[in-house]
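So, here come the structures, one by one.
Rule-based calculations on the coordinates, nothing more; no lab input. Since this is a predicted model, take the numbers as computed values, not measurements. Cβ atoms are built from the backbone, for glycine too; each structure is taken alone.
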Structure 1
Amino acid sequence: MLKMNLKKYICLAASAAIMTGCAQSAPKDGENTSGNKEDIMTAAITSENVKLIGRTHMIDDTLWLALSGTGIEFEYTGTRLDVTLEGDEAASISKDPNNYSRVGIYVDGERVIDQMLELPETSLTVFESEQPKTVSVKILKLSECAMSTFGIKPLSVGEGGSVKPAEAKSKKIEFIGDSITCGYGVDDEDPEHHFSTKTEDVTRAYAYKTAQKLDADYSMFSTSGYGIITGYTDTDQKHEEQTIPQYYRSLGFSYGKFAKSQPPQDIEWDFSKFVPDAIVINLGTNDDSYCKNDMDKQDEYSAAYVEFLKTVRECNPDAPILCTVGIMGGRIYPALAAAVDSYKNETGDQNVSCFKFDEQLAEDGYVADWHPTEATHEKASDALVKELEKIL
């Protein structure tokens with residue numbers, strides 16, 4: 001089950017004193033530029049310098065990340081690379097360790113930094129070498145959007161250092177989902193424990209694994225506890241404020257704000273920035289906590305699912321859409337399949353299909369709030385790869 005009420009995990013104060021420091025202006029046109037005094041060289045976080053991963057947003061010289069798996073990837077040549085990360089209210093005001101953003105930084109495929117961003121600003125040395133060297137670097141948001149966001153400031157590349165974007169993959173996949181897609185609790189092997197961003201890791205979840213196995217670029221739109229018509233409920237009361245469709249056209253959803261000014265849900269996403277070759281929707285597990293075996297509620301879910309498919313298609317005219325559910329239980333799958341049939345009959349769009357995951361097994365274990373372990377995610381990704389290979 002997906003036992004959580006997102007609102008209780010973060011409380012934003014009306015005002016607070018925020019630590020500030022000196023920072024250089026961003027270089028123009030994405031070029032490296034000399035700094036002052038210590039001749040620090042910086043590189044702007046632009047598409048000319050890095051590959052942008054997922055839905056990101058630039059404010060001034062800082063690239064903001066909200067959704068799981070968002071980030072940047074690039075090739076660095078030089079002797080030293082430093083990065084400065086800016087936290088949002090979760091770091092500067094609420095100070096709840098269960099809400100801090102979790103970031104993973106990789107050098108040549110190895111995770112060299114795994115950091116919880118508990119300060120308004122955090123500076124990290126990513127790479128250092130006596131002689132210039134070329135390495136691949138990836139910075140990823142491992143935790144989800146609702147609790148916290150963070151920004152990446154211009155890279156400090158060292159004197160003579162340079163960066164260039166990682167090469168784009170030949171395939172692109174968008175994943176739309178809930179806590180399962182986010183990798184909820186995958187680093188907490190006690191199923192009686194509850195939500196914390198420090199135990200989320202999107203790279204150990206089925207969606208990220210699927211993209212890796214297919215050698216595809218990805219974009220994810222997922223929030224724990226969210227569904228099509230309701231968020232998770234253990235009281236039979238619908239939580240209509242916790243639904244994915246209302247936010248899908250935006251940068252995401254968060255109780256925090258980019259640069260302490262803009263919540264991601266208020267920023268419209270430009271769908272031309274990422275045109276997927278396939279879309280995977282994994283929504284319904286939280287709806288099932290409300291619908292159960294009630295056919296009227298399941299019909300409501302199906303009808304809303306049809307409308308969401310219309311939205312997804314409007315935003316992505318050509319991509320095949322694969323609708324899935326089942327890792328944490330498949331009771332609602334017939335209602336999902338009915339929605340797909342209804343959508344195809346109503347619109348004539350036959351480029352939509354459905355697929356049922358195998359349910360997680362006790363022998364593979366459970367993590368926080370009875371979510372799937374990495375072993376379960378691995379099995380799910382293997383099954384999804386086979387299904388997507390038919391489509392791609």
Structure 2
Amino acid sequence: MNGLFEREVTMGKGMQMKNTLAGFAALLLLAACGGEGGDSADAGEAGGVQNRGVTDTEVILGGSTDLSGPTAIWGVGATNGARMRFEEANAAGGVHGRTIRYIVEDTSYQVPKAISAANKLINRDNVLAFVLAVGTPLNNAVMPIQFEANVLNLFPISGGRQMVEPFHPLKFTQRGIYYDEVRASVKYFMERESKTAPCVIYQDTDYGVEILEGAEDQAMAMGVELAAVSAHKPTETEFTAAILRLKNAGCDLVLMGTVHRDTILVLDAARKMGWEGVAWVGNNAAYAQVIADQESGQGYYAFVHMAKLYADDEMSPEVRAWWDAYVAKYNAEPGLAAMEGYRAADLTVEALQRAGRDVTTEGLVQALESITDYTDIFGYRVSFGPDKHSGATESVLSQVQNGRWVKLDEAITY
């Protein structure tokens with residue numbers, strides 16, 4: 001492994017904890033005091049020194065991600081993509097003479113392990129920023145610790161509104177927000193596809209409720225009401241009754257607050273019922289090849305911030321070189337997570353370059369805010385500003401056609 005990069009996997013078992021600040025009071029206190037094995041000098045500096053994570057020779061970045069749990073497909077891919085870009089920067093001489101060291105901790109998508117990982121990265125490794133932290137509940141648990149220590153949260157793998165709301169100078173995201181995507185979905189299908197009876201089927205979780213709220217708000221803005229709503233537990237496996245209820249309500253547009261497994265089960269139930277003429281629409285959380293592989297997935301739509309690439313797609317020379325280099329390095333085709341990871345790292349490198357040799361946390365924030373017209377190698381645009389830390393302002397509409405995701409419209413604005 002390249003000596004400039006570290007993969008440090010935190011071991012031990014943890015239980016999922018409810019995502020409230022009160023539930024983490026003791027853990028937050030632990031982090032503020034230095035945590036297990038933390039360096040007390042680093043901990044004392046965390047709240048006041050602006051150049052944490054910067055030495056004469058290195059910029060130190062951290063990531064708490066899922067390398068072994070239920071969302072490891074995102075964590076591993078994004079980490080690989082980021083490392084690839086950081087290695088490119090280091091091979092070219094680094095940024096202002098400094099190499100980038102990216103320390104990644106495995107959380108297995110468990111909140112207690114995310115807290116432990118954050119404690120180590122902040123207080124022992126003294127990182128300048130977190131890059132590509134995975135998971136809405138995990139980010140929500142860790143961000144108070146980060147911000148107390150003056151550590152940026154850059155480009156988390158989450159579409160939750162909490163990644164940018166309420167506004168905080170240390171929060172930046174590059175991906176679409178679920179709430180915005182579902183509002184764009186309702187507007188698009190009602191205006192362009194003449195749908196008249198929007199409905200929602202969603203997990204009864206924070207994520208699912210965000211989908212419901214987005215659909216409700218956009219429907220209200222357009223002077224209509226949702227025709228029907230159906231909620232289910234994340235573990236639900238039987239959807240016949242729910243689909244029958246939506247069908248009887250005359251739904252012709254169903255917004256889905258689902259993830260991979262329940263998306264497939266919902267579509268299977270609708271297909272077995274012979275219900276046709278409905279636009280089933282998901283988002284980043286339910287956008288994967290496993291859905292496209294299902295016969296019932298045919299015709300399913302998703303609003304996403306980036307679209308999946310296939311090996312036989314026509315690519316620009318730059319993207320083809322990136323694709324081939326990724327395959328050679330990791331012996332796997334890059335997925336959407338790798339694309340997102342590579343772009344997050346590229347944005348980080350760009351911001352470090354703009355911040356100058358004497359980089360500080362404040363200077364890095366200002367540098368990120370100055371990125372107002374950025375287009376990645378894949379052709380997608382993001383922009384930031386002093387009052388705008390959510391980079392994506394448009395979505396890609398994709399549909400499953402013959403087992404593949406096909407882009408239908410690339411620049412649907414919110």
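When helix-only ellipticity at 222 nm (-39500 (n - 2.57) for each DSSP H run of 4 or more, over all residues; to 500) is computed across structures 1, 2, the figure -12000 traces back to 2. Here distance in nm of label points 7 Å out along Cα→Cβ at positions 99 and 179 was derived from just one of the structures 1, 2, and that gives 4.3; the source is 2. Out of 1, 2, which structure matches 3.5 when distance in nm of label points 7 Å out along Cα→Cβ at positions 307 and 355 is calculated? Here the read-out was taken from 2.
Out of 1, 2, which one gives 0.75 for FRET efficiency 1/(1 + (r/R0)^6) of positions 107 and 187 (r between Cβ atoms, R0 = 25 Å, to 0.05) as computed from the coordinates? The correct label is 1.
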